[in-house]
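What follows is calculated from the coordinates using simple rules that are stated; it is not laboratory data. Here the structure is a predicted model, which is why all the values come from computation and not from measurement. Cβ atoms are built from the backbone, for glycine too; each structure is taken alone.
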Structure I
Amino acid sequence: MLLQEHIPVGTKTTMKIGGSARWYAELLTKADAEEAQRFAREKNVPLIVLGGGANTVFADGTIDALVVRIKADAVRIDGRNVVAEAGTILASLINTCAEHELDLSALTGIPGTVGGALFGNAGQGPKGTWLDSFVTSVTALVDGEWKTFSKDECDFRYRESAFKQMPDVVLWETNLIFPSRPETKIKADIERLIKRRFETQPHLKTAGSCFKAVGDGTPAWQLIEKAGLRGFKIGGVQVSEKHANFLLNVDKATFADVLAVTQKICEAVPQIEGIEMRLYGEDGKVVRS
């Protein structure tokens, strides 16, 4: 593990907001992951695993934490069974599987890595398809020990998993099984879904969907729009005109701007139960979720 100090991490996120990590490292092997977890505990700081940089916003100062990015991205395919390492870009996995007539097209357009998708059980809305539909097990480093979790042990729910309750956990790889379809049909669906997302979602400096749907399945964007907050702006952060569940960095936005906009939305739409984005303060802890 090559440890670096005071590395800008805000630039590594899709919203491009935030300062520097006190320590930063990229993990290529399980030994790197073990060393990172030990180092964070020795220094008594949080270990933050950064996936593709979506759904993450850092405070503007120095983040007193070890921020790591998993670079292991091997994919092994045996029939309908796939083993994917956490650093694999989700879009790449979708395309690789399609070439083997394995269908993960339902997750087309979701940014980030396999590890991040597992952590937050990425997928469509509350009534749609989520990554856990295909998971059979997940291997993770917990308290210095490698453990393989069955699907049931992962406790996947809408935008949730058991891993969110495990401090300093490092997800390393997952076993998946996919349905089989002709490659031409899978790729046609991939192209259709990419076009739809391009037409309906912003592709500027954004962290992705901000708020979870409410318990009855109503999308957050509908409630935000109903509250008159489409296009609402504080500082450099604006609620997207194109899709009201996306926050945009439109003008040198700050972490304080993000907090102010999310607070305004939560006050205006009390039905909203949670934020999908992880907002990290300077102490390396999640500010609001």
Structure II
Amino acid sequence: MQIGARLRRLRERNGISRATAGAAIRGSASKMSRLENGRHGFKLRDVTDLLDLYGVRDRGERDSLLELVDQAKEPGWWHAYGDVVPTWFEQYLGLEQSAAAVRSYEAQYVPGLLQTREYARAVIALEHDKALHEVLDRRLTVRMMRQKILYRPTNPVSLWAIIDEAALRRPFGGPATMRGQIEHLIEVARHMPHVNVQVLPFAASGDLPLGGPVTVLRFAENDLDDIVYLEQLTGARYPEVQEVARCKEVMDLLAIRAARPDRTITILEELLKDY
């Protein structure tokens, strides 16, 4: 994404169209769009050709960009779990691990970044009921490793999670598992200042344009746009600019309608009584 953003700035600064740039690397305007949006890997030859096209002669600038290309080829930790991580989910993992802030709305489950091990095991077993025990364990390991971004000693990811009340009333794993999960949410809400948890009560969601889960990823680099991730049953999609704006509007509305963080803790404590 950083490479794509820098190349886009260079192209626009020189008044070169995506079609012209695509032709220079034996591709098309759509290929350039994918490259500039970080949806496609880069070849050193292509980046070198683009730098020539854009008139970048400074050796330091060229080397720094080509070094990024080499770094981008290094596999993430999740590649070791390629047997249980779907191809469509690999890109999201890379984005999530690189994000500075994550905003999410979940209607079915507690967000993966906030799930306890027991709750996650119950959810994974439901979603993959025919999988072998060893496969379920590997999926569980991936989910738990994702959460390390919240506990980094420096620059932990900021998380703003809005959880529909319905997700907290679905007894995944039984009463003991749900008690542990809700207690974990209370603990996180109270003691992790970079994590903001809000519950969306039934009474507040009746007239909202809700669909499936929505995740908005924000990055520290100022030249990188926010990315919206919409996960579906067997895949995911990344909306284009116009739909991104609408999704962010809905997220803002959800945050307004959801219980404030202090009230959320009270709601969670009340929910504990049901388990």
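A value of 1.3 was derived for distance in nm of label points 7 Å out along Cα→Cβ at positions 129 and 233; which structure in I, II was it taken from? Label of the originating structure: II. Using the calculated result 13.9 for mean count of other Cβ atoms within 10 Å over residues 9-16, pick out the matching structure from I, II. Computing mean count of other Cβ atoms within 10 Å over residues 9-16 on every structure in I, II gives 13.9 only for II. Which structure, out of I, II, was helix-only ellipticity at 222 nm (-39500 (n - 2.57) for each DSSP H run of 4 or more, over all residues; to 500) derived from, given a value of -7500? That value comes from structure I. Taking FRET efficiency 1/(1 + (r/R0)^6) of positions 97 and 249 (r between Cβ atoms, R0 = 35 Å, to 0.05) as the criterion, the highest value among I, II goes to II. Computing Rg/Rh (Cα atoms, Kirkwood Rh) gives 1.02 for which of I, II? Answer by label: II. As an exercise: FRET efficiency 1/(1 + (r/R0)^6) of positions 41 and 105 (r between Cβ atoms, R0 = 35 Å, to 0.05), calculated from one structure in I, II, equals 0.30. Which structure is it? Derived from I, not from the others. Given a value of 3.9 for mean projected area of the Cα convex hull in nm², for residues 201-256 alone, calculated from one of I, II, which structure does it belong to? Checking each candidate, the match is I. State the single structure among I, II that was used to calculate distance in nm of label points 7 Å out along Cα→Cβ at positions 185 and 265, giving 1.6. Of the options listed, only II reproduces it.
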